[in-house]
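> The following blocks contain the structures, represented as structure tokens.
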Structure P
Amino acid sequence: MSLIRAENISFVYSTGTSFEKKALDNVSFEIEKGEFVGIIGHTGSGKSTLIQLLNGLLKPTEGNIFFDEKNIWDEPKKIRNIRFRVGMVFQYPEYQLFEETVYKDIAFGPHNMGLDDDETDKRIHKAAEFVGLREDQLLVSPFELSGGEKRRAAIAGVIAMDPDVLILDEPTAGLDPLGREALLSQIVDYHRVRKNTVLLVSHSMEDIARIADRILVMSHGKKIALDTTENVFSKGDELEKIGLQVPQVTRIMQMLKKKGFNVDTSVLTVEQGFNEILNCLSGV
């Protein structure tokens, strides 16, 4: 049984005006509990609109979204509860930090859920540990943190609500390579320990290739594919037609294959590519 089900959803901005624009067009898919799904697509493909529909920030113009087999808009006055269960981390979430201390910022979500101080405190410390923030950092202003630390603090604020689904929109955007690697590792560890559902929007095919179980491909408001990571990236020519690239190491393997080398073109990581080339050379 699926945890999230989108059924023929469409969304139109500025309906009935000269600025009317269809951002999503008849999109359907299902996501299972515990999956790690990557969402890819060119700028304007509908990715950001889609994830805002999934947690009720936007309402579909047409179609329905089901969470745990219940239409999330059956009771519009309770849509806030969906946002607690489907947590959203926006791109550059550090711009949303506003409290006096990191502790208070992380506490904002749990307090809005009506949790008592003891439970909120437990969640704050657990979320901070998940994202790699030290205890002493909880007591300082969020604006004293580095860029990567601010990003982790903002993510901790969503994790502290303990959502069943965590949606992250370009969480590593603007970070240096070390910061990006650290944050991705923490997200993967969180998913492994929490065993919840994670949806990750990213322009980095390398990041998606390393950590996603399946990939949802969007283009011009339509769903192009929802398949395993290996199957999606095996179709490099089709991805290129919609402005996307396979991971660089996968492209190298595909080029070697065309030149007659007996290599596996489903390789997705540098480590896999290195081993594949060694195996190929050892057989020459």
Structure Q
Amino acid sequence: MLLPRVMTALFGIPVVLLLIRAGGPAYAVFVFVIIALSLYEYATLMKLGSKPVQAPTLYFFGLLIPAALYFDRYSAAQAGGNNFTGLILALTVIGVMSYELFASKKYLERIGLTLLGILMISWCLFHLIAIRDMRPDGLALTLILIVAVWIMDTAAYFLGKSFGRRQLSAISPRKTWEGAAAGFIAAIVTAWGISRLMGGSITPAFAAGAGVLIGIFGQVSDISESMLKRAVGAKDSSALLPGHGGILDRFDSYIFLAPVIYYYAVLAG
């Protein structure tokens, strides 16, 4: 199982780093593809667990929200702007509720699970684009976020496997407190190290603070996605990435982290 994991990483990591460096539309398209595939995997998981979800509205509004945010230049979180995002968010609630009105069998659970998928995946993961487009340090901040998660996951996996004794959560039986602690420390050190290498206005203290958030919220986000999989009896969200599971499995840490790091940078700035 380790070899496919390593081979996928050897191919995927350079591609992701090149897209991060390019920024702009190329990176935005990359994140949109991640969102689209994650929505599909989410809908598939819900179907696998016999959980009702509105697939048409999930895909439609799930892609419309990040598109509105992109063309709004994220003004949903600021005064002014064209308010495309505010309109689309309102229409999302109206559309999902209205869709259920005309369904032959009506489930309140289907409304909730559909809205959860849209907000969890589309709204949260879009902040990966917002972080990259921050000026003047969007590139450095994106690298800190992406690379710190990679190093955190690697440290937690190998050190937890070697030295882990105490189970972290019944949701993920193989995760241990020792592994989580190793991942937490690795995230802080990696974030601090990248800030020193890249310079700019991202200070080591700010980067260390980001590392703390990555070490906490990244691992909580990972376990939260695992909770969804366990609820439907699935081990992975898909088999798209050999050794890593699906897109949602690979990007689960960023669901919580993307908005947390974005607003950390906004408020700290």
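Read the figures in this text as sums done on the coordinates, not as results from a lab. Keep in mind that this is a model prediction, so the values were computed, not measured. Cβ atoms are built from the backbone, for glycine too; each structure is taken alone.
> Hey, mean count of other Cβ atoms within 10 Å over residues 59-66 derived from one of P, Q reads 16.6; which structure? Write out the running numbers ahead of the final one.
Numbers: P: 16.6; Q: 21.4.
Working through the options, I get structure P.
> Given a value of 0.90 for FRET efficiency 1/(1 + (r/R0)^6) of positions 235 and 259 (r between Cβ atoms, R0 = 30 Å, to 0.05), calculated from one of P, Q, which structure does it belong to?
On the way: P: 0.90; Q: 0.65.
Traced to structure P.
> For helix-only ellipticity at 222 nm (-39500 (n - 2.57) for each DSSP H run of 4 or more, over all residues; to 500), the calculated result is -12000, so let me know which of P, Q that is. Spell out each step's value before the answer.
Numbers: P: -12000; Q: -25000.
The value was obtained from structure P.
> Out of P, Q, which has the highest value for FRET efficiency 1/(1 + (r/R0)^6) of positions 27 and 147 (r between Cβ atoms, R0 = 35 Å, to 0.05)?
Numbers: P: 0.55; Q: 1.00.
The maximum falls on structure Q.
> So if we calculate FRET efficiency 1/(1 + (r/R0)^6) of positions 107 and 227 (r between Cβ atoms, R0 = 41 Å, to 0.05) for every structure here (P, Q), which label has the highest result? List each step's numbers first, then the result.
On the way: P: 0.55; Q: 1.00.
Comparing P, Q, the top value of FRET efficiency 1/(1 + (r/R0)^6) of positions 107 and 227 (r between Cβ atoms, R0 = 41 Å, to 0.05) belongs to Q.
> Looking at mean count of other Cβ atoms within 10 Å over residues 99-106, point out which structure of P, Q has the largest value. Please report the intermediate quantities before stating the final value.
Working: P: 20.6; Q: 10.2.
Across P, Q, mean count of other Cβ atoms within 10 Å over residues 99-106 peaks for P.
> Also: Can you say which of P, Q returns 1.02 when Cα Rg over 2.2 N^0.38 Å is computed? Don't skip to the end; give the middle numbers.
On the way: P: 1.08; Q: 1.02.
Working through the options, I get structure Q.
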